[in-house]
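Please go over the structures that come below.
Values in this text are rule-based calculations from the coordinates and carry no lab data. Because the structure is a prediction, the values reported are computed rather than measured. Cβ atoms are built from the backbone, for glycine too; each structure is taken alone.
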Structure 1
Amino acid sequence: MANITEQFDHPAWLTAAGTLAGYGLILLFMFLLLFIVPYLLFPA
């Protein structure tokens, strides 16, 4: 098991995970702003 964790110990993996998390948060914010907020403001 220690062999697997050592394989992903490079700082590039942390950078990639941070980038994906950041993009995910931005996409979530945009989804809420563009779809959920108007749905709540203007109910059909």
Structure 2
Amino acid sequence: MSKSIKLLAAIGFVAAVSACAQQEEEYVVVEPEPISVEPVYTGKYK
């Protein structure tokens, strides 16, 4: 085999191994937003 084919095969192998490597899952906690805002008392007539 020529050197260029061996080089391309090696690069492809390294890319495949790195793509299939065990990846640590990221744990994200999202605070839920309130569904509605409670009305603020402003007086009977305004």
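For this structure, a couple of remarks:
- Label whose coordinates, when helix-only ellipticity at 222 nm (-39500 (n - 2.57) for each DSSP H run of 4 or more, over all residues; to 500) is calculated, return -13000 (choices 1, 2): 2
- Given 3.4 for distance in nm of label points 7 Å out along Cα→Cβ at positions 10 and 34, calculated: source structure among 1, 2: 1
- Structure from which 17.0 was derived, Kirkwood radius over Cα pairs in Å, options 1, 2: 2
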